[in-house]
Every structure is written in C-alpha cells, then in structure tokens.
Structure P
Amino acid sequence: MKFIDEATIKLFAGDGGNGVATFRREKYEPMGGPNGGDGGHGGSVYFEADRNINTLVDYRYTRSFRAQRGENGRGSDCYGAGGDDMVLRVPVGTVISDKASGQTLIDLAEHGQRAMLAKGGKGGLGNIHFKSSLNRSPRQCTKGEPGEEIELYLELKVLADVGLLGMPNAGKSTFIRSVSAAKPKVADYPFTTLHPNLGVVRVDTNRSFVIADIPGLIEGAAEGAGLGHQFLRHLARTRLLLHIVDLAPYDEAVDPVAEARAIVEELRKYDEELYNKPRWLVLNKVDMLENSAEKVAEFVKAYGWKGRTFATSAISGIGCKELVYAIMDHVEEVSAKAREEEDAEQAKLAAEKLARKEAAALKRAESAE
C-alpha cells in the first residue's frame, strides 16, 4: 500500500429536510386540522481514529464526502427520517486543520477518539407547529437548514517514542532492522527510504518503545533539495531524537562533522521546537574503522558535542544493545515525569473545584443568616 501522510478533502454535511403544510381530509372530517410533519435532520460527518489504518491513501484520490440529506416531512403527522451520519476513519496521529484559516481543529491521538467536523442541517418545521386558536388552518412551513461545508487539511504525524535523524546512507534503516522486527529497504545508494517506517523495540516482556525511521535529510532541504522537509513532521511527537552519523563514508572527501552540522541546521530551520528536543549522537559504522575509539573522540571534539554519545555498528550489532537499554530508560523516565505532571494538574483542578464548592456553601450559609 502506498504511504500517504497528507491530504486535502471537502466535507458536505446533509441538508435538513423541508417541513410540509398538509391538512386532515378524512371521511366525516373534511375540514380537519393541520398535520404536516417536520423534515428530518441532515447527517453529520465525523472523524474517528483507528489504529488499524496507517496511511491517508483513502483521502488522496476521493476528495469530497457528502452525508445523507434528511427526508422531507409528510402528512398525517409523519416526520421525515434523519439522514445517516458519515464516519470517516483515519490513522491514529492525524491532525485535522481548516484549509482556509490553517487553524488546527482536532488532533486524533488516541484510538477510538471521535470528532464531528461538519454538522448536518436541522429539519424544517411542518404546519402543525403554527396552529393556534386564532390560526386554525396555518399554511406556514419552513425549509430545512443547509448542512455545513468545510475544506480540511489532513496531516498524519506518526506516534513514536524515538526518531532517527541523519544523512542518506547513514545506516538508519539498518539500525531499525537490527533492533526491531521492522524490515525497511536497505541498499548501498542514497534515498533508499522513501517513506517513514515504524518498528517496535522490545527490551523485556513489558518494556518496549516505538522507533521511527524517516527518509534522510541533506543540506538545502529547506529549499527543497532531496526529499525536503516533508517527512520531518513525523518526528514532532517523539520524545528523543537519535542523530545517526556515518563515521566511515564511501567518499573520503566527505566530512562527517560538516554533514552532522548541516543536518542540525536543517532541523533548526524547520522547527525550533523540534530542534530543542532531547538529541543523542550515534556514531555508526565503527566496525569499518581500525582505531574506532580515536575516531569517535576526534569527531566529538571537532563537532563540539556535549551530550550523550554512542558508538555503534548497526550491521554487526556493536553497541546497539547498550543504546537500546539507554533509550528504554530515558523513555520510562520521561513517561513517569509526564504522569507526575498530569497527576499534579488533576490534583490542582480538584482542589480548585473543592474551594469553589466550599465558597458557594459559605455564601449560601451567610445568605440564610
């Protein structure tokens, strides 16, 4: 299946059915009262996150979605049937924005999360609503309201704990094959990876994390060179970035330090928040170097790197186990901190709610006195 991570679509909610003006005409009651029913409500359009879908390909070629219209009312007090709602299923991690304004409407980050993006029109009123003691034969009725129309931009941001960043052929795909069950394409030419790949790294029975491999960046990506920045959005939700650098490039004229700096600069141009995410340096292909420890030390000094550094060989597995365990510890630490912050926020809200209740009770007691 082709991987599609963005799409533009237009939604048309169903129009409401029209109300009618009819009268009873039965034997012995030729001048019966009004009995025109209301029109049915139009169907609304909902989006629902589904973990069984991993691409927006269904919305790349079908651009318009229209919910069912409500039926018109009928005589004999019969109301029109409401139009069926339309539910559009999208991958978990889909961000939906208004195409015209660019405003984010909903971020479907959890399986089963649902949101209504286009509301169906209300049905019109039949003449039974207009009868009164002064108007016994009303001929008024109203038309149904039109359903909402909106053009949306869908953007998929994959849910991963760790993201891989680096030049083409740095060994990102080989690394994800080495530590997980994912099998991305690997070859000895650049831009082998053309779309993001996800892999689950299982450290223990109940300890695992998700890693994302995106196509490599090159210098000038901000101006559209290579595959540009179009896949960097998939790193937005990650908790850690692994900057993988090829220490043994095929071309001896290539400077790994200059390439590493170019990648980080492209990251900064794309998104300052992404640039400021926790980032570790992974120096890959050390098995191809004679004095790997010296080369690693030289690179770190020339690059001026102060953060965590790992020397690995994705193809032979050197250093991968230590790196995986370090990542797992980091992910668990970040998750625990996030849970503590969430619990603190919930406790704060509960305390504020209790204070409001106590203040209201005190006010009622003062009023009773």
Structure Q
Amino acid sequence: MGGVPALRWDDPPEGPVIALLDQRCLPSEEVELVCTDVPALVDAVQSLAVRGAPLLGIAGAYGVALAAARGFDVEEAAVQLSGARPTAVNLAYGVARARDAHRAALRDGAGPQGAAQAALEAARRLHAEDAEASAQMAGHGLRLLQELLPGGGFRLLTHCNTGALVSGGEGTALGVIAAAHRARELRRLWVDETRPLLQGARLTAYEAARAGMPYTLLSDSAAGSLFSAGEVDAVLVGADRIAADGSVANKVGSYPLAVLARYHHVPFVVVAPTTTVDLSTPDGASIEVEQRPGHEVTELPGAAAGTPVAPLGTQAYNPAFDVTPPELLTAIVTENGVVSPVTGAGLAELCNRSRSGNGMMSI
C-alpha cells in the first residue's frame, strides 16, 4: 500500500518518536499521529488509532524502544503497553521481545544507551519478520484457495480489516486476497461493514479501492443473504488470538460468519502469523474478550461521533471480539504453512515448524 506507512520510527533532533497513520481519520484523511511517550502510544492503541494484531505487536516493541531511548522506566512502560488491549496476544509478544532485548543488554553491561539500541533493533527485527510473514502467508493462502476452489474466479467474503494497515507487510487475510487479485483469480471481494466502528467500510474498502480490487460493501446482517444466494466461495478473516485448541478470537461478527459458512458448506479460513497463536491459552473459553465502551454502539462513529442513535441512557453490549471454535474452521494459514483440519496437535506442530520448509503439508 502506498501513501503514509501504518507505523514508522523517526529520530528528529528533538528526540525519537513513533509516527502512526491515524486509522480513525480514514478513509477521508491520511493523518499521522506522533507519539513522543508511552502514554500517548497506549492512548493510540486503546482509541484504535493503531490496531490489528500484528501491527499492535510491532507498536508494542517500538513503544518499549521509545521508553528506553527517552529515559523512561522501561519495565513500567512494558506493563502499560501489554495491558492496553487484553485480547490481542501480539501486543504482549512484541512488548516482551523488545523488553527482553533491553534486559539482556543491561545484564551484559551495555549501559542505558546500548540497551535502548538493543530494544530498537529488536523492534526493527520484529517489523521485518512480520513483513516476511505476510508474504509467506499470502503464498500459502493463495495455494490453499486454489486447492479448495479449483475453478478460480474467487468470490471472497472478509470481515474487519486485515491488510497493510495492520501489518509490517501486506497483511493477513487481505494479503491473501491481494495475492489472488494479482493472480487474476479474484472475481469479487465482499466487504462486511464491521459494526459498530466500520473497520470494513472505512479501512478494508479503502485498501481494496487503492489496490483496484473488484469489491462490494455490505452491512454485516446482509451476509446471510449472500450465502443463501450462493454468492460466497470462501470466507477469509484474521485473528487477534488463537488458543492452543485452535479456537480463534477475532473481530466480533466472525463467529456468526463461521456458522453461516458451515451451514452453506463454504470454507472458512483464518489467516494469522504464528505470533498470534498463544499455546498458553488452552481453549476458547480461556480467552479474555475485551469489552468496549457502550457509546460506540449508541452513537455514530467517525466524523459524526457523539450523535446519538439510541435513547439517552440505553445500555449497550459491545464486545470487541467473539470466539470461533476449531470445528467451524476449514484451515488456519500461517507463515509456516497451513493446518487443516484444525486441531491442537496440528497447531502446535505448525508453530514449531522451521520457516525453511515449504509449509504446505496439511496436518
């Protein structure tokens, strides 16, 4: 994706900063949000100025590096960043990568400046690894689609946003879709609005339009009619946390799509890097689901924020994610390959597999 990068590290004379493409302003404006300290970055994470599991991991790592470079308490910064959004496991993973590098450098006598540089190098490595993982997932995912749908001309449904805005590369599910588009095998991309904050309408449609994809936007509740009309060949979504048994937490609305897909015999595919797999979380019931503020449901989002759509005092149920059990998944695609059928044993083996393999062995 051209234009403003989703995240970049900058080092002006007045001190290092993290510059973010403020996703709250899209698609109408491409505005950078500059974070000079960890509290500003935490606010950006919680307000969804920066979002998406892989990018949150990258942001967390750079946040630790920022705290170290500016002389703040790195350990406290790591705690603040890790707790900013509880469901997305990549955030804590990225924070831990940079924090551990900082700790190791201090133990080795590097001094504050050398330890800060070690944290920054760890963040940059994670950023580069995620870009590489995106490319590998795109290749594995496209080959899987070609196996599942040998006729080509894919009509793919996606939910939320999973492209370059959430990644160091082209993304997860939308990265696979982009690969299908380049291979001239994408007939139609169906984009869920993704209520209540419209990440599909604002962000996925933005990316699809920039890439020249043939896409159509629909309200979330219209997906069932598409399935019943036979207009969906496969569903591709990302993930914010994958438990050890293969249960997947993703943007709320993913689970009903998986149920629809199963009923209509349509493949339901999750695309996520192995950093999103949390083998310490045993099952879906153990995933902490973030609860968002009720005003996101009772008021209009975006530029019209604050305009009520419900009576004053209305209580709202607003989970950020739902959990899809492994039996509803056709496959999970990672940079290390594809696991199908989705089982705990298969997922563990996939996570341990060397990246040097071709990754296409189903387990």
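From P, Q, which structure was helix-only ellipticity at 222 nm (-39500 (n - 2.57) for each DSSP H run of 4 or more, over all residues; to 500) = -8000 calculated on?
Working: P: -8000; Q: -12000.
That value comes from structure P.
Assign the value 4.3, calculated as distance in nm of label points 7 Å out along Cα→Cβ at positions 100 and 164, to the correct structure from P, Q. Display every interim value, and only then the final one.
Values: P: 4.3; Q: 3.1.
The value was obtained from structure P.
Upon calculation of Rg and Dmax of the Cα atoms in Å from the atomic coordinates, which of the structures P, Q produces 19.9, 65? Working shown, then result.
Details: P: 30.3, 108; Q: 19.9, 65.
Going through each structure in turn, the value belongs to Q.
Which of P, Q yields 0.75 for FRET efficiency 1/(1 + (r/R0)^6) of positions 12 and 76 (r between Cβ atoms, R0 = 30 Å, to 0.05), as computed? The structure behind it is Q.
As an exercise: mean count of other Cβ atoms within 10 Å over residues 124-131, calculated from one structure in P, Q, equals 21.8. Which structure is it?
It traces back to P.
Once distance in nm of label points 7 Å out along Cα→Cβ at positions 92 and 244 is computed for every structure in P, Q, the highest value turns out to be that of P.
A value of 5.7 was derived for distance in nm of label points 7 Å out along Cα→Cβ at positions 52 and 252; which structure in P, Q was it taken from? Derived from the structure labelled P.
Each value in this text was obtained by applying a stated rule to the coordinates, not by laboratory testing. Computed from a predicted model, the values in this text were never measured in an experiment. Cβ atoms are built from the backbone, for glycine too; each structure is taken alone.
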